[in-house]
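Please go over the structures that come below.
A short reminder: the numbers here are calculations on the coordinates, not readings from a lab. A quick note: this is a predicted structure, and the numbers were derived from the prediction, not measured. Cβ atoms are built from the backbone, for glycine too; each structure is taken alone.
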Structure I
Amino acid sequence: MKSIFFHFQGYRDLPDDFTTKYNSVWVTPPNDELCDPVKTGEYFRQNLEELEYADEMGFDGLGVNEHHSNGYGYSCSPNLIAMPLARRKSDAAIVVLGATLPLYNPAIRVAEEFALLDAVSGGRLVAGLPVGSAMDTVGAYGTPPTQVRPKYYEAHDLIKQAWTRPGPFPFNGQYNKLRYVNPWPKPIQKPHPPVWLAGGGSVETWSFATDNNYTYNYLSFSGYVKARALMQGYWDQVEKAGLDDNPYRAGFAQIVLVADSDEEAEKLYFKHVQNFFAKALHIPPYFGAPPGFMSAESMRFNMLKGAKPAGPGPYEQTWADFIGDKRIIAGGPDRVIHELKEAATSLRAGHFMFLMQVQSMDTELTKYNIKTFAEKVMPHIRGFWDKQGYVDHWWPQGAVKPTTTARQPEAVA
């Protein structure tokens, strides 16, 4: 099992009345009222400090992503965050999950920047190529919902060709028309960096993963129990495609909060969990699922398999509610180890994106979470799938698996 410290980089100081005063955390929260540029600079310095600390503590990978016009996770340029991580002397993978392809015109920009990251890191890049959320593609960037997937597929083809064909060559697509495709440099990894997909419920992404032999990563805040139906759909597609059941074909994002005991975990993290589920996921349906963004098949699947009954709001829920339905995995080391092994088995996932800085958590508490996990949990889960003989064919060629819990990397001059 690969442990990836994944930082979704939210705004840490949303006001207490946010959910009653504002209609959404995404697309429309007024920037002059809510987003202080000075605080933003400090938050992103903290984000980098936390990512670097996770590197020092021996995580297999460091993960970042891209979102726009929001307080949930507002890293609008993941490659800017990834570059200082790439230049460190380290063996951790740089998991950019990812660059939202429909937002780039022309998409050759993604091919260039990913290749540069791969070169600087010494071949440690994971190239995440997500379709993107409706809030980003449709809401923030104004892409017509029915054009999101066609733009995505064309951008994907352009990037793959840019990495694998000798340049210069022409590319004449519907959305990308280039007389000369000739990126400098091309990636170190051959034929190209491993490509990971990110899914949130569209069934088309499953077949795209199997058609191209990519990994499928389910990014959800519902927890691993509710994720089983969707992940089983993916594994059914893997079997239908005649591929093997290597768990490294799959990944999952999971909030994990560790302390010395179950009681201490509740004391330290409960208010941050409530804050996150109340504010960071405050998104109305008209932004999350505009008509035409998701296919009829995906809508049908989500209505039948993913529907959840209405219940009390996050501030009315107890710690037992959050850990009881496995939205979060939290507690003392023994509890966390047990539930992570259960999650890996039930989802058959080899890559785990661990979300360990939850919105309003400060750096001191985040580092405590990272350190406790690295020292008391990671050694017990690291070889979970390797002991069964599975090989991770989707891991960067330059990211050597750590042999110790902690490293002391230094910047490359």
Structure II
Amino acid sequence: MTTEDGKPVKEVTSNAQGTWDVQVDKPGKYKVTLDVSTLPQNAEVRGGVNVRTPTVYEKNCSTVLFALNPKGGAQTPGGQPAEDEGSSGFWSTAAQLTFEGFNLGLIIALAAMGLSLIFGTTKLTNFAHGELVTLGALVAYLFNVGFGLGVIPSAVIAVVAGGAFGYLQDRFFWGQLRKRGTGTIAMMIISIGVAMFLRFLFLFLYGGRSEPYTEFNAQAGIEVGPITAAPKNFIMMGIELAVLIIVGIALLKTRTGKAARAVADNPALAASSGINVDRVIRVIWTSGGAIAALAGILLGLSQTVKYTMGQDILLLIFAGVTLGGLGTAFGALVGSLVVGLFIQLSTLWISPELKSVGALAVLIIVLLFRPQGILGRRERIG
């Protein structure tokens, strides 16, 4: 490990679990190099990049991860190349990444569905939606780590808090701006300011550290065919699918869901037919805040909790919403799954640091041929 200008800091060896730790004297940018000659003979660094350049902040730690893959063309004990091992290794890796892509896509879909519904009913492009994701993760962390509650009751409290915050936002802020006739462009710019305010408020209250919850961290993997995953990943995917199905049924079958779709199609006509548009929008904000909070909790369980986690996936949320079709809840689901799959599968050919590029490239290509998105509807302009 060296400083940014090349001065040596320390050389360490990882333990049996592959973890290591280096204490630095001052904050700044550092260069961490993995000695690939020390790796097992059948392993290599994913993407072939053995250098990381983390930035360490004062009184905080920075995590550096070198993901390993089985080396293609590994040899048999007799010294001959293993037949078809490279091919089978590729397809096993592809299956594993597909599973991880679905998991990531479903988390993005939870956040994207709320954002899409809010856009559909209010035409607000809310750049502060990522902070609703962060809020859910941080509130769950507060009750789990700070007050010693289990992750599950902490998650329930956090989802309720996310829904309440969404309601209060519309009741006392966005609803007031709508009544004053504030334009959608002005409200979009305001949402950027709200996002920055909330993000730095989280930094002030929580700090810049990255921490896990107290439960469901070190779990032994379960093998299902070529896929290996911790039990929590299967449970998380079940929760994500259940919530998305419930929301979809509610939109199609309940009176509030039908009213929300009517408001999204034509607010003036919906109001003239007796629908309380403000009430419907408030329900959407409450539901969107609760679902975003749940997405943040699940993201914190699969990674760690930090104050920028919502900002980190905000671009992917927008990509999923835009790809599926602006304002369509089911489009957000489809678009998010496509984004999640391409993010993970792209690491078969490119460095993991560039994995978001593949998803955004797909977004650009699809929109060139279908500007309204996968499930969006064409609209007349002019």
Structure III
Amino acid sequence: MSVRQQADGSATATAPRRAIVAVACGAVIVAQMATTIYLPSMPALGADIDAGDSILQLSVAVFVVFAALPVVAWGRAAERFGRIPAFAAAGVCFILASAGLALITNAPELLGLRVVQAIGAGGIAVVGRMMVKDLFTGAELARQLALLSMAFVVALGGGQVIGGIVTSTVGWRYGFAVLAVSAVVPVAFALRASLPPPESKAAAKGTARRLLGDPVFLAAAVAGGIGFAVIVMIQQKSAFIFEDEFSLPPWGFGLFGVLYGAAYLGGATYVRRAVSRLGARAMMRQGAWIMLVGCVLVTVVWVFDLPQAIALAIFLAGYVTTTFGQATLFPNSAAHAVSHLVTGGAIAVSWCALIQQGLAGIASLAGPALTGLVAWSIAVTLLAAVNVVVVAVLSPTKE
């Protein structure tokens, strides 16, 4: 449902919805591929630049943190200067950093450029979602955010496959080159797009105080953030688990990305088909419970001394189940957080992203400190259990 009309009564005349959604999907793909292409290359990259596992895991953490920190600033820039200029500026930041990462020779360069890359990735992702919020609300917004989740599938599965193959054939540096080239596409399309005028600046006054005092917004944003944190903590360890515990080469790890992509696609498709009937909050509850089941399976692998083949199968089942749950939870949490707002809904998207990515960033910083796989998997499971409580007990019923 359109929430803003032009003077001629047709928002779609100046903002073709499919084009805007396509730009937002492209932003999601390249922002997430900055992680998924990178994961299979981490052991080889570390060997080449003499960086240990802790530094490599930190490079994932700093990406998550610095993708989160500036999202409100990007949102404000999009309100002040327009969605397209802000999106293009973030895109250029991402492109230049990705190109620079292809040339690094040491750990400080890796961490520094990952920070810059993250700032750009956070910008294109949040401004892309703001564009979608300009055009949709309610259950239709959840359906469109689920479409963005399908784009996430391309990055989740395809990025990991590409990263594994590129690392095993021509080397990890080319993965960053692929990122730089890929980001040019959504930026180029965005520069040709047009949007309805944003809400008046008065609508954004007092945004932080108003949103943090809104239990519907806060509970939904926190639920999405905890779910994101669980996925990030699993991704952070996965490359080392597959190499060290299951003796798989980078291309083998990359090929398993197809399973995760299929799981995310299944969850996103489920949301698009069922959210109008079930409602966003009910689907949030389902997603949180599914994630908890997946995390329990992951924990079982390390608590019990299982044969390697069985352990691998259970670990994959847990990873896939958790991914399906997050695909169900995340778009509904984002839509539920902002759809009830009468004004300031677009800028609220950036505050929602700050909370969600911020929680994921905190978890990712804690992840490297959990050196034992039993302790790590129990921590992930406890986070998933907390999320069940957040969604089932604390989240108000308002749709």
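What the table shows:
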| quantity | calculated |
| --- | --- |
| Ranking I, II, III by distance in nm of label points 7 Å out along Cα→Cβ at positions 127 and 263, the structure that comes out highest | I |
| Given -11500 for helix-only ellipticity at 222 nm (-39500 (n - 2.57) for each DSSP H run of 4 or more, over all residues; to 500), calculated: source structure among I, II, III | I |
| Which entry (I, II, III) yields the derived value 22.9, 80 for Rg and Dmax of the Cα atoms in Å | II |
